[in-house]
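What follows is calculated from the coordinates using simple rules that are stated; it is not laboratory data. This structure is a prediction, so every number in the text was calculated from the model and none was measured. Cβ atoms are built from the backbone, for glycine too; each structure is taken alone.
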Structure 1
Amino acid sequence: MFYREATSLSTRYTVEVVVAGQLKQEIFKDGIRVTTYRKRSKARHIALLLEMCLHLRSVRYDVVHCFDFESMIVAVLVSRFLPQRPLIVYDAHEHFPSLMGSIVAEYFRLPKALSSTLERVLDVLERFFANSCDAFVVVNDSLRERFSALGMPVVTVRNFASLSWYDEAPVYNFLDDVLDPIIIYMGANLDAKSRGLDKTIQAKMILDKRGFKTCFVLVGNVKGASLYPRLADTGFRLTGWVGYPTLPSLLRRAKVGLALLQPICFNSLIGQPNKLFAYMVAGLPVVASNLPGMREIVSKENCGMLVNPDDAEETAEAIATLLREEKMRLLMGKKGRLAAEREYNWEMEVGKLFDLYDRIRHTRMSRVSSQ
């Protein structure tokens with residue numbers, strides 16, 4: 001989402017994106033200067049943060065738009081030593097304390113009591129640094145409520161796909177050799193714990209036993225793929241990372257889109273992942289986890305079927321129903337697309353981002369005039 005926001009902002013402002021990548025370099029893309037610092041190992045991650053601190057001190061910015069907790073800390077700390085402190089916008093697209101708490105707890109195999117304590121500590125830290133921010137961008141009502149309590153401007157800019165991204169995308173010949181109905185599951189990282197990869201595989205096996213011929217296409221980084229060495233032999237296609245402009249060609253070939261988030265933390269419960277809205281723009285019916293965040297959209301728009309994300313049998317039955325009932329499948333897909341055209345699209349959301357920047361621009365002018 002951050003690059004889409006940056007591209008949109010570049011139509012009115014001079015924008016630089018500072019990210020971690022494979023190489024240290026500076027390029028210009030889509031009217032944006034992209035500065036990349038080389039990724040470090042976990043042990044040397046502090047070196048990457050120090051590089052970003054030095055970069056932030058070397059360039060004069062009016063606004064620093066932060067897309068994660070670490071970048072917010074860097075911006076808050078460095079701004080204290082700048083002669084003209086930039087405005088800081090914290091883009092909270094996740095409930096950081098619960099998400100990071102669950103990740104750390106799993107990595108170190110922490111007991112539940114200790115992981116709960118860790119989450120509370122992270123909650124205090126995020127609120128502490130957020131108090132030094134000037135505005136917030138959030139993606140759902142729960143996060144809006146969280147940051148509204150700090151008394152700063154908050155705007156909800158949701159993770160909707162762009163209609164033009166899908167409608168105007170070039171056509172690529174992907175999966176032309178696949179004759180069976182395609183079930184697609186997109187995600188930056190597809191794994192068993194948070195994305196239900198194991199349940200997805202089980203659902204495929206159940207469908208096979210029932211005589212449903214399908215091809216499950218996993219789009220993105222499949223974590224722990226080595227644990228499933230025979231995926232390719234059991235009707236799965238793993239595409240790896242696919243560029244955003246080429247995703248529409250894959251979506252056009254699919255019959256059903258999957259979004260099987262697992263309820264591992266509060267962030268999962270409130271989550272409304274990008275893939276859900278991409279499926280809607282593409283007119284694909286979804287099979288989604290029956291969690292509050294996704295239930296809010298799928299139930300309201302009747303654009304798919306909700307399932308217990310821990311029940312592979314229920315997931316398989318939902319997919320089978322959509323494959324059997326073509327009229328239902330097409331109608332749900334159409335409803336999703338119509339809802340995207342009416343409300344759930346980036347073209348309508350971007351105005352909210354501009355409104356926020358217009359609002360904080362006056363704050364910036366007042367601050368400069370008082371210095």
Structure 2
Amino acid sequence: MIALGRFRPLLTLLKVLVVLVAVDWWVAGPFFNSHIAPRYVSPFILLRDRTAAQNLSIVLDAIERTPVPRTRIAFVGDSTMVSAMGPDPFELPALVGRELGRRVPKTPVQIIQAGIVGLYAADAALWINKLLGRGAAVLVYGVSLRAFPSQPAARWVTRISSEQGIPDLERLLAAGGGPWLVRNVSGEKLAHGIVYSAWKTYAYRAQLRGCLGEFLRARVPSANGPFAGAFERPVSTEVPIAPRPTLPSGVEWTRAEYDLTNQNWEALELIGKLCRRYRPGRCVMYASPINPLGREQLAEPGLYEEYLIKVQSVAQRYGLIWRDYTDALAASEFIAPMFGGSRDAIHPNERGRQTLARLLAVPVAEAVRAAKTAEAR
């Protein structure tokens with residue numbers, strides 16, 4: 001009895017661990033299939049994040065659960081990639097997918113809309129790294145000067161830096177991203193990411209809370225009282241496109257805000273390293289179109305041209321397929337201004353997205369063919 005008493009705390013701890021493992025298995029499997037997928041995945045034709053970047057694990061887990069043996073193409077970018085106002089079939093990635101049906105007709109593809117409104121280059125590097133780990137065979141990165149601020153606005157910084165699991169860190173380190181990680185991601189965020197990625201009960205705590213709220217409201221009348229808000233299900237909405245105020249200098253992008261040596265530029269180098277190591281010849285990077293109307297109001301003289309030269313040099317150094325679509329669209333192919341002014345500088349309308357899709361399908365088809373060749377080896 002005395003000996004048994006000594007081991008009682010250990011047995012209690014073991015029971016707790018068994019319960020935690022069982023709960024986590026249920027959350028990762030049956031709960032995801034019955035509660036999360038019907039809200040965020042299965043009703044839609046395009047695989048994408050529908051939590052405004054509040055829980056990227058959902059789309060990543062959905063990718064892993066797709067058993068169809070297709071060439072996965074992940075489209076990464078900011079609001080120039082994401083059409084927050086339009087339905088899935090009119091998103092740029094979906095339009096490119098239809099064009100690919102004509103250019104590589106015997107290659108089934110799975111299109112992943114991995115654009116995130118406001119995405120900065122530093123977060124894009126970590127996001128691309130995760131997508132590589134989920135089997136993205138081709139990566140398409142639509143880049144804009146607004147992704148390279150020296151002082152990123154907190155509103156558009158995602159949680160991705162605190163969601164890096166051990167496999168993600170291993171890929172980054174193998175690609176030479178260790179120094180960048182040390183400079184830009186704290187140890188606290190790295191520790192949080194390991195827990196977040198390995199423990200689904202924690203990653204899906206908001207969805208679990210929403211499910212519990214639904215259960216209580218259906219069976220306990222008091223749950224509809226003052227505490228009902230604590231169990232509200234997260235709303236699946238897109239973050240609206242933010243206005244870009246014109247500065248006193250008369251332009252929106254200045255050298256003071258967008259210097260060419262900050263952490264976001266270092267992240268672009270990391271994207272190049274990841275592509276060269278894991279998807280050589282299968283990464284497409286392009287400069288997003290700029291509205292020709294009021295072009296002089298967009299950036300300080302010479303800044304945009306310097307930006308293009310630097311982006312292209314990174315693409316060439318790491319063997320990315322590069323396209324410059326700065327001048328690809330007419331003024332009539334951009335959306336009407338949402339916040340006043342005479343034009344929207346960077347967001348294509350439906351017609352503009354169709355034009356861009358036809359152009360973009362050419363280098364993406366090249367990358368798809370390279371992916372097929374790599375798979376055949």
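Before moving on, here are some points about what is shown:
- Origin of the derived value 24.8 (mean count of other Cβ atoms within 10 Å over residues 255-262; candidates 1, 2): 1
- Ranked by Cα Rg over 2.2 N^0.38 Å, structures 1, 2 are topped by 2, which has the highest value.
- Value 21.4, calculated as mean count of other Cβ atoms within 10 Å over residues 55-62, assigned to which of 1, 2: 2
- When FRET efficiency 1/(1 + (r/R0)^6) of positions 191 and 327 (r between Cβ atoms, R0 = 41 Å, to 0.05) is computed for each of 1, 2, the largest belongs to: 1
- Which of 1, 2 yields 6.0 [distance in nm of label points 7 Å out along Cα→Cβ at positions 15 and 311, calculated]: 2
- Top of 1, 2 by distance in nm of label points 7 Å out along Cα→Cβ at positions 175 and 199, largest first: 2
- When relative contact order in percent (Cα under 8 Å, 6 or more apart) is calculated for each of structures 1, 2, structure 2 gives the greatest result.
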